[in-house]
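Student: Pasting the structures in now, so scroll down.
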Structure P
Amino acid sequence: MTTLCIDTATDVGTVAIARNGAVAAAVTWRSSSRHGENLFGHIDAALKHARVARSEIALVGVDIGPGKFTSLRVGLSTAKGIAFGLGLPIVGVSSLRVLARSVTADDEVARVALMNAYRGDLFAAAYLLGNGVEQDLVPPTFGPPEEVLPRIHDAIGKRRIALCGEGAKTQAAAVEAFLGSGTGDWSEPLEAPSASAIAWEIEHVMRTRGPDDLASLEPQYLRPSDAKLPQRALHVSTRS
């Protein structure tokens, strides 16, 4: 099976072409919330490098969040357009889980994914992933570090941890305070997922859960909208 994989959840975008779980070609770039300007060009480049025609694609996979609002919509709308145009199944995957899958760690190590949710908040999750192990210790959540990190601490218990995501750097002091440097491995955390992890997660979800509904697949923002309705109804008058 040939899979087109798209990830635009953060400033680092990735397009990968995978065949039966192995990445045949991948393009990674950094774009500050402007993925829409170059995404199709990167898709064409990845297809050309992999020597794959669009007609050979059998599955479209896309990261649906959490992440940046505009970036997520660009990636998802592009993936849905391609899936619709070619009549292909589509699979949406979690950016936090893909980040966690990018970490090289033993099965018993808790993989803690932390992404910036801005305004000092975090998108966060904790997983056990490995050979025959697929457990969400803390499913994707959102909030200030003083709320999110203690929840992760309680869930991982005495397990060693491996950090990933840019939130591990921007909130380093809070991570140290709530998780403690003595509980795990504190190597330089990944800031973006690997192409192989994106491809593996997409094909894993396809095998175990099947495709998503094209019409209803939406981004998973986690952060509630800041838009608020006016307390009083607006009164509109016209003058003749």
Structure Q
Amino acid sequence: MNKISVTIITKNEELNIEDCLKSISWADEIIVVDSGSTDKTVEISKKYTNKVFFKEWIGFADQKSYALSLANNKWVLSLDADERITEELKEEILNKDLEEFDGYYIWRKNYFLNKEVKQCGWGNDFQLRLFVKSQTKLTDRLVHEGFVVDGKISKLKNQMIHLTHTDLKKTFAKINDYSTLEAAEKVHRKKVNGFTIILNPLAAFLQHYFIRKGFLDGVHGLMVSINHAMTKLQVYMKMWELKNVKNESDQ
């Protein structure tokens, strides 16, 4: 059986972390890097592993790079607290001959308000999450960071579960946080005016709802498409603010 280290970064994930840790209790090593939870995240994590570390938050990529550096096994599986490894995927990871490749994409089954969403581009979501530690690094991005493997990459057959949006309050908070990071990342690369503020969210909705067939997922697909448009709207409005509105401290 393959020896696997699992890394997870957390902050205030008490509602998610236990089910995540239960799903990878078979791993040889579990590393949790917390950035200052004020709930029971750390307490729960310590029930499943003695390798719970604190690191002050700088950014997603920095946090995941630190977690990766702590792993002791050749093969590392990176998870988010809202992800779960299925029994089928567990057996594949443990028993497959991994050595032909240096990294593997894992297919995610994404849920929105307790329903699997198969359209909107969510049904074809492959994430590079299992890899050889020595061959892997993080992209230098503020948001939507990812792993880069220097070597050959393949795909695993079985899926993991992603409970990405369990209630709308958290969804809207996530949209606000992520759009702020994305705006900061793109502000010097994108032109922003009244037309782009209107057209980009509209194009995002049409792409998800019609081209990517979100309408086939009913009201859930409609809301996913609207949320994507809301994200783009906030990104472009925040970029305009960064370009045109000076803070009092700058004056």
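Student: For the read-out helix-only ellipticity at 222 nm (-39500 (n - 2.57) for each DSSP H run of 4 or more, over all residues; to 500), a value of -9500 was computed from one structure; give its label from P, Q.
Tutor: The correct label is P.
Student: Here's a follow-up. So if we calculate distance in nm of label points 7 Å out along Cα→Cβ at positions 45 and 117 for every structure here (P, Q), which label has the highest result?
Tutor: Checked P, Q; max of distance in nm of label points 7 Å out along Cα→Cβ at positions 45 and 117 sits with P.
Student: A value of 16.8 was computed for mean projected area of the Cα convex hull in nm²; which of P, Q is the source structure?
Tutor: The read-out comes from structure P.
Student: The value 1.9 for distance in nm of label points 7 Å out along Cα→Cβ at positions 5 and 109 was derived from one model only; which of P, Q is it?
Tutor: Traced to structure P.
Student: Computing FRET efficiency 1/(1 + (r/R0)^6) of positions 77 and 173 (r between Cβ atoms, R0 = 35 Å, to 0.05) gives 0.40 for which of P, Q?
Tutor: Checking each candidate, the match is P.
Student: Ok, one more. Taking distance in nm of label points 7 Å out along Cα→Cβ at positions 85 and 101 for each of P, Q, which is largest?
Tutor: If we compare distance in nm of label points 7 Å out along Cα→Cβ at positions 85 and 101 over P, Q, the biggest value is for P.
Taken together, the values in this text are just the output of simple stated rules run on the coordinates, not laboratory data. Computed from a predicted model, the values in this text were never measured in an experiment. Cβ atoms are built from the backbone, for glycine too; each structure is taken alone.
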